[in-house]
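Next come the structures, one after another.
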Structure I
Amino acid sequence: MKEINWEKAFTIYFDMENGLADKKPIQRRLSDMKDMYYDSEAVEDLINENPLIYEYYDLGAPEHEGDLAFGTSIVYPGKVGNEYFMTKGHFHSILDTAEVYFCLRGKGCMMMESPEGDWDVQELTPGKALYVPKRYAHRSINIGNEPLITFFAFRADAGHDYGTIESKGFRKLIVETDGKMEIINNPNWK
């Protein structure tokens, strides 16, 4: 991919079928997320395979006020124990930042939680646009049998706070019970 000049208009191609962009993705494997899943025994059973959980295409927008960051995220189908493959999840460093997701393919959910403990889960299916309000951590979760592909956009200077979720987790988890999606309390929430 040629260098992007963020001071001028430009176009970039995203493959609508598989979410790929003309850029190398950032990948997250189970070894990068082993503490994010509540079932440590299931993690240990799967860690040697080290499956690719998700990847995303970050275009490297300058982190300046007024610029927009955007790209695609691909969460692969699978489970660790009974917990679906998911992204790490994050707050924005500038907490009062919203984000928009548009589902291109697959079936999933967005888990959202505010610092005050309010939480919500919204379904993602092709053609649905999701507005994640400011002050909410958010995590994409693939509950289907094919890749969950979303396009996202947010203010470029918002930053990412992964540390809060890595240390505390989300209050709720989405798992599969008897072949159906279920929302449960996170037994490891701190």
Structure II
Amino acid sequence: MDVIETRLPGVLVLQPQVHGDARGFFVETFRADLFASAIPGVDFVQDNHSRSTRGVLRGMHLQWRRPQGKLVRCSRGRIFDVAVDVRPDSPTFGQWVGAMLDDDNLRQMYIPPGFAHGFQVMSDMADVSYKCTDYYDPGGEAGLRWDDPEVSIEWPIDAPELSVKDQQLPRLDALREALRKLDVDPGNPVC
């Protein structure tokens, strides 16, 4: 597995070794010992899977009470996967990175706790699977507007399809203020 660092410390793109021939391919999508050598101290407790159609944008989501690290891959189709640093006191607060993940390049992106995560579907349909380092806590979820001008994510599709919930997410400055009022760092759990 090749580990590709991004401009945001801790956010990594992982390129697994693919064994292919005329029949197709084989790839290990997760192997604990290799992952632990690349990113020590990370344990996964939950796997999630979503299916979406072209133009759907899911995000930007985070958990503040039980922060989740995520190992994201696109097993069918193609997505533009994004992480935004939302740790209030981080020197890279509000900065983002993105990577194309698809069923051809088989890349994965690791997003540590303290980052909002989202993706936009570039193919007719996409299946996205991701491992999480903590359990989903509906009372501890928060998010960030996908089109916040302060963050300026360069989404490939201008008019995405969003859930009602994602349409109502706050801008970065309001999210920072809310996290400070809660006196939490989304990179460190408080419960």
Structure III
Amino acid sequence: MNSNNLVIYKLVKPTGYLAEIPLLLSFNILLVVCAYLSINLSFSPVPVTGQTFGVLIIAMALGRTRGLSVIMAYLLEGAMGLPVFAGGTAGVVRFVGPTGGYLLGFLGAAFAVGYLADKGWDKGYFKSVLAMIIGTTIIFICGLLWLSVFVPMKNIFTVGLIPFIPGAIVKISVASVILPSIWKGVRYIK
């Protein structure tokens, strides 16, 4: 087993599609829990949530294909009315409201971060941080572009970006330490 091209998911080695369901479901639940960690800001239609942390961890742990699948399933669950979005909200209306760009940005972030994880970027701290910065940037770009439909351009950064930067730094810092640390532990055990 060449550990240079494996994501953490491969260490579990599920045998067959049915064996993957509990593992992928657990990551889906992780994202829902992260979404429930939500703080509404009085000056912004966008809440501070743990969702980006969940998206980054899922993409790094599962890689591009499975990570993207979990995020797509999560978005579909919310669109169908399951209360999985920030603070337990749901519905297609979330995609056409102020937070819709951020939600759709999760797909781009999962693709990019998962792709980099597939290339081994989940094993080192520097590359892991860089991958997570790229993923977070994708989420912010998508979010801000869509938020500009609802908020005047002169206020877009003060409403949709600046208040979220400290949280993004914390999320990236924590998330980028988790997977490389697991890999170092796996190497130590072997």
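Could you tell me which structure in I, II, III was used to calculate distance in nm of label points 7 Å out along Cα→Cβ at positions 95 and 119 as 2.9? So the calculation was done on III. Taking distance in nm of label points 7 Å out along Cα→Cβ at positions 47 and 127 as the measure, the highest value among I, II, III is held by I. For the structures shown (I, II, III), distance in nm of label points 7 Å out along Cα→Cβ at positions 39 and 55 is largest in II.
Throughout, read-outs are computed from the coordinates displayed, never taken from laboratory work. Note that this is a predicted model, so its numbers are computed, not measured. Cβ atoms are built from the backbone, for glycine too; each structure is taken alone.
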